[in-house]
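Peer 1: Down below are the structures I want you to see.
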Structure I
């Protein structure tokens, strides 16, 4: 076993600034909904995604782009930001809306987590629908893995924990997975996944974030967020400022 191939999970946003991500593969998770939205957008043929901090940045970037080349999306506290095309909703990421276009996205938690992961060697975006594809990519990269939960209003997110556990299970089951050593934080996520995977929709509806989204009438989004292994895409973050593109699961970079 390579002692450098460890897997760990950062559960709270407050842990991100001091995290040692140098040389690691960071996996950003905001299961409800930003990471699922990004994965769904690429599955629908999105060309690239720019994770932006504010709606002002989204609107300014849209003005710099050719007409019809971008789609703007974002929310604050789950509600679509006025003036943007779409909410942060995976259920509306369809080929006719985002196919061949650049998605300009700002969200309450997830896009900030992408920026916070920038110190890592590689940054991936994971959700339930692409968990096995992400696991294959982690095995191909062969680096230390750190999962970054976006959290919910600064606290631990149950749904993000479940996604981390789901990816960890797929990594352990796949080729090369036995080379990775699970730190205790990763074992907690794996145990949570094992305990909850047979009633995923129920648990997602019971979490703080899931119940809040359901109360906003966004059940279609929750339905996508709880799909497992339905999208074979791996979003990877590149550059500064960050741009997200989709790459093959077995790519080495």
Structure II
């Protein structure tokens, strides 16, 4: 039986790849044949995931990097190319969603960190990797967005704005890097991750979505595999909802 999502010979870079959705995507890519670069601020956590992927028979690189820091990103891309010679899939997954009681309480540091990780970092990484993917003849960029981008909330004005910017950037880059490189976004609802441990049980119990629960981390895998693989060869500029029917 053939592998519909075969990624043999491909290299995937996953930001925020040491836990949560990024961890599940990194493992899924490896299971289907890809070598993987895992990056986050905590390099030791990245090394643990890299060791797990190597145990699956794939090559892996752990790299410590803060994606919100513009000047750190060229080193990440160069390390990926020095090690593997290519990036076929870039997953801009790293994200943060800090809150403040009101917009007036949002300090400049919180604002800049939120925009930096959720929008500036993905923009810069895509700007660095996208042209090299074009030159190599193809590739896939996957931006991990949020339903907050499309559902206004008084709790997350900065996060929502950053993710909305990420959505339109997805479509801008689909035009810029096409036709060789496809650029899409996964617009996620709430997921049962360690980041959500303070509220996930209540959200799961009281979900008003069509599936009446929040997502499990492994449920992001097939969507990511679809967008990363050649099975989505006619899909670009798409914002795919992965939220259990939260309208």
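A short reminder: the numbers here are calculations on the coordinates, not readings from a lab. Source: prediction; values computed, not measured. Cβ atoms are built from the backbone, for glycine too; each structure is taken alone.
Peer 1: One of I, II was used to compute distance in nm of label points 7 Å out along Cα→Cβ at positions 41 and 217, and the answer was 2.4. Which one was it?
Peer 2: For distance in nm of label points 7 Å out along Cα→Cβ at positions 41 and 217, the value 2.4 is produced by structure I.
Peer 1: Let me ask something else about it. Taking mean count of other Cβ atoms within 10 Å over residues 25-32 as the quantity of interest, name the structure among I, II where it is greatest.
Peer 2: Sorting by mean count of other Cβ atoms within 10 Å over residues 25-32 in descending order puts I first.
Peer 1: Taking mean count of other Cβ atoms within 10 Å over residues 89-96 from the coordinates of each of I, II, which one would give 26.4?
Peer 2: This value belongs to structure II.
Peer 1: Out of I, II, which one gives 17.2 for mean count of other Cβ atoms within 10 Å over residues 65-72 as computed from the coordinates?
Peer 2: Attributed to the structure labelled II.
Peer 1: Further, regarding this structure: Give the label, chosen from I, II, of the structure having the highest value of relative contact order in percent (Cα under 8 Å, 6 or more apart).
Peer 2: I
Peer 1: Could you tell me which structure in I, II was used to calculate distance in nm of label points 7 Å out along Cα→Cβ at positions 129 and 233 as 2.3?
Peer 2: Only one of I, II returns 2.3 for distance in nm of label points 7 Å out along Cα→Cβ at positions 129 and 233, namely II.
Peer 1: Given structures I, II, which gives the highest value for mean count of other Cβ atoms within 10 Å over residues 33-40?
Peer 2: Going through I, II one by one, mean count of other Cβ atoms within 10 Å over residues 33-40 peaks for structure I.
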